[in-house]
1. Figure out for me which of the structures P, Q the number 21.6 belongs to, where mean count of other Cβ atoms within 10 Å over residues 48-55 was derived from the coordinates.
2. One of P, Q was used to compute relative contact order in percent (Cα under 8 Å, 6 or more apart), and the result was 28. Which label is that?
3. 36, 21, 10 is what came out when semi-axes √(5λ) of the Cα gyration tensor in Å was calculated for one structure; which of P, Q is it?
4. Taking distance in nm of label points 7 Å out along Cα→Cβ at positions 8 and 96 as the criterion, which structure among P, Q has the greatest value?
5. Which of P, Q yields -24500 for helix-only ellipticity at 222 nm (-39500 (n - 2.57) for each DSSP H run of 4 or more, over all residues; to 500), as computed?
6. I have 28, 27, 17 for Cα extents along the principal axes in Å, for residues 32-87 alone, calculated from one of the structures P, Q. Which structure is it?
Structure P
Amino acid sequence: MLDNALQACPNELWQARLYDEREIKPEFAEFWYIAYHALFWLDFYLSETAEGFAPPAPFTLSEFEAGLLPERVYTKAELRSYLQYGRNKCRTSLDTLTDVQAPQQVRANWHIKSVAELHIYNLRHVQEHAAQLALFLGQNVGTAPGWVGRAQNKGTAEQS
């Protein structure tokens with residue numbers, strides 16, 4: 001669903017603000033940034049450890065710094081590539097997850113208690129932002145991306 005929103009976003013709305021951000025910086029409410037934010041945390045949460053985590057180029061660790069935006073606006077192609085990277089990482093993580101690993105603690109002193117809970121948390125986080133973007137497109141373009149019923153094996157999705 002996130003990919004559908006990325007594809008459906010017209011260029012003139014790529015830097016449009018979904019809401020009135022007054023707390024930190026207005027750019028945090030821009031379409032591209034919300035998608036990037038979801039993808040960055042998808043990548044991070046799928047990493048085995050926090051130590052040594054680094055997103056693929058051209059992405060940076062700016063998400064870890066409160067109030068810091070990336071150095072530039074990422075393109076639709078870059079974010080779609082990052083989404084594919086995240087899909088592959090997620091698929092590998094789920095394919096190799098065992099019954100022994102699922103209930104294990106993720107990281108010490110973390111609000112998420114188990115590997116299984118982290119996967120659910122991650123899914124909910126990505127879906128939250130995909131829904132925000134789809135709603136915004138529906139309100140501003142007149143149509144919203146369709147619901148994705150299930151993922152297919154090669155990273156594409158079936159719509160229902």
Structure Q
Amino acid sequence: MDGFDKLKGLLAGQPAEVTAAVELASKQSVSGVVDVLRNVAGEHPEAVDEFITAWISTLEGAERLAATLAVSSLYVLDLVHLEHAEDRMLKSVLDASIQTLQELQRELADYSEVANSPDASFDTGFAETLQRIATGPLEQAAIQLQTQTELLNSSMNNA
């Protein structure tokens with residue numbers, strides 16, 4: 001039995017073995033996991049929703065954002081009947097986007113430290129420009145997304 005079938009079996013079981021499924025998913029590609037989810041979401045929406053929440057929480061940065069974006073269509077199609085499905089998916093996309101922007105900010109800011117390295121082909125001026133981007137537009141985007149996340153949370157709580 002390959003990883004695809006094992007993951008499918010864990011999610012389709014009664015009860016679903018979400019913890020074991022998340023552990024197995026950690027050894028697979030995002031696209032491989034999403035393929036499995038597309039195959040079981042319609043028949044086991046609650047288990048898939050629980051799995052997605054648990055799985056996404058174990059990922060970081062760009063991988064978390066990629067996974068969140070990859071599963072977002074499931075909430076519009078197969079999991080739409082779950083309470084606040086679209087809202088929860090949008091919140092997940094916003095949270096992952098904020099985390100990724102913050103990581104990108106830190107990464108770009110770090111290049112100012114290596115600009116004087118003899119191996120770097122860029123100079124301090126280039127690194128300073130990256131720093132300004134990190135502390136300007138990227139920081140503003142993260143703040144604006146955080147504001148929208150808070151508004152979404154409020155809307156969900158009032159619905």
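1. Working: P: 11.1; Q: 21.6.
Only structure Q yields this read-out.
2. For relative contact order in percent (Cα under 8 Å, 6 or more apart), the value 28 is produced by structure P.
3. Comparing all candidates, it corresponds to Q.
4. Across P, Q, distance in nm of label points 7 Å out along Cα→Cβ at positions 8 and 96 peaks for P.
5. Values: P: -14500; Q: -24500.
This figure was derived from Q.
6. Only one of P, Q returns 28, 27, 17 for Cα extents along the principal axes in Å, for residues 32-87 alone, namely P.
Coordinate-derived values only; no laboratory data. As the structure is a prediction and not an experimental result, all values here were calculated from the model. Cβ atoms are built from the backbone, for glycine too; each structure is taken alone.
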